[in-house]
1. Here distance in nm of label points 7 Å out along Cα→Cβ at positions 90 and 194 was calculated and came to 1.1; which of the structures 1, 2 was it taken from?
2. Once distance in nm of label points 7 Å out along Cα→Cβ at positions 58 and 234 is calculated for all of 1, 2, which comes out largest?
3. When helix-only ellipticity at 222 nm (-39500 (n - 2.57) for each DSSP H run of 4 or more, over all residues; to 500) is computed for each of 1, 2, which one produces -25000?
4. For structures 1, 2, calculate FRET efficiency 1/(1 + (r/R0)^6) of positions 162 and 226 (r between Cβ atoms, R0 = 30 Å, to 0.05) and state which one comes out highest.
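Read-outs throughout are calculated quantities, based only on the coordinates presented, and are distinct from any laboratory measurement. Values in this document were obtained by computation on a predicted structure and should not be read as measured data. Cβ atoms are built from the backbone, for glycine too; each structure is taken alone.
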Structure 1
Amino acid sequence: MAFLYQTGRYFLFLRRVFGRPVKHRIFLRQIIDEIDDLGVGSLGIVIIISFFIGAVITLQTAYNIEMPIIPKYTVGLAARDTILLEFSSTIVSLILAGKVGSHIASEIGTMRVTEQIDALDVMGINSASYLVLPKVVAMIFINPFLVMISMGVGIGGGWIAGTFTGVVPSAEYIYGIQYGFIPFYVVYSLLKSVVFGFLIATISGYWGYYTTGGSLEVGRSSTRAVVVSSVQILLFNLIITQLLLA
């Protein structure tokens, strides 16, 4: 019953979130601030993780196909498809669920327990829309850009690792990432990033908005936001993959 209760309240919460903004000028400024805070602020960790994961994928692929009959360019091909299809969209979104999701939940949860949200409601402001909608729009907008950056950095990290360790020649790796390229893989990954950005922002905002108690409950809401967001990302990853790639 708790699951049904939380699900129903989540959808009622979404109806409030997508209410009309108070003032479009303020709303636009909020979106820009959230893009900088949530998106640009996460750029560093996305680049670092993408570089090293791309390098590890390349090295592991090369070490596991050391057979004369398998051409070297297969390493670049495997690294490219792994990064495009799964890593840059799903794994990066899981990382953002931890970083961005906990930030959103703790920020809004702190406003709830300090009665700042109650003050907005008293002033006649749709607090759910005012606090959460800019974050949703910002994540939907910036997440695809973070995923594209992750794709480039991950493939570049694989090239650097493969070339400097000598497991795959540079020409072979570059040929592999070009061989049989399917542009729809990029579209598929970007579509997933939009859905995942929506899930991260709305689920984290939901748990933060309905925080009760004090600072201890803020921490618990932050943890729930990360866990639920991560599970939903994995679930929708399965659903979207079945719909688009089956």
Structure 2
Amino acid sequence: MKILTHIGKYFIMLRNTFGKFTKWRILKQLILKDIDILIIGSIGIVSFISFFVGGVVAIQTALNLENPLLPKNLIGFATRQSVILEFAPTFISVIMAGKVGSYITSSIGTMRVTEQIDALEVMGINTYNYLIFPKIISLSLYPLIICVSMFLGIFGGYIACVYGGFSSSADFVEGIQMDFIPFHVGYAFIKTLFFSFILATIPSYHGYFMTGGALEVGKASTVSFVWTSVVIILVNYLITQLLLT
């Protein structure tokens, strides 16, 4: 029953978020601030992880293709499929649940602890829209991060494979181009849009409705990361079943 209560409060929060809107002049500044922190601030860590994990995927694929009858272009093919279908949209989103989600929960939670949210409500401001809506809009640019992740993941695989001596450049590029299905990219971006909404709203919920003092801010961030990751994995499973089966 407690889970149903949280689900109900979550959807009420979403309804209120799109209710009474804050003045655009103020909302624009909040959106630009969140874009800088949540999107631009995440490019560095996403680029680093994507490049090296793409290289690891390519190396592991190459090491498992010891049969001389198997063509070397399968390394590029497997790297591309792994990065586009699962690694970039899903694995990066779980990482972002830790980075972005913890920031959102702690920032809103701190405002709740220090009674800043109560002060905003006294002034007649719709705090749901003021605090949560800018994060939803800023994270709508999240697919751009996934584009960077896809490119660097495949590029990292190329560097590791070619300069590691596992295959030639021509074989790897041929593998990247082999049996390419454009819908797979669309599928990845559809998942990403759902994940971006989850990354913006679930951490916001845990921060907005947290109770207690400063110590509970850390606990709320941990719980937020766990539930955001769980929901991302469940939604990933459902979308995969709907779109790829």
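1. Source structure for this number: 2.
2. 2
3. Corresponding structure: 2.
4. When FRET efficiency 1/(1 + (r/R0)^6) of positions 162 and 226 (r between Cβ atoms, R0 = 30 Å, to 0.05) is computed for each of 1, 2, structure 1 gives the biggest number.
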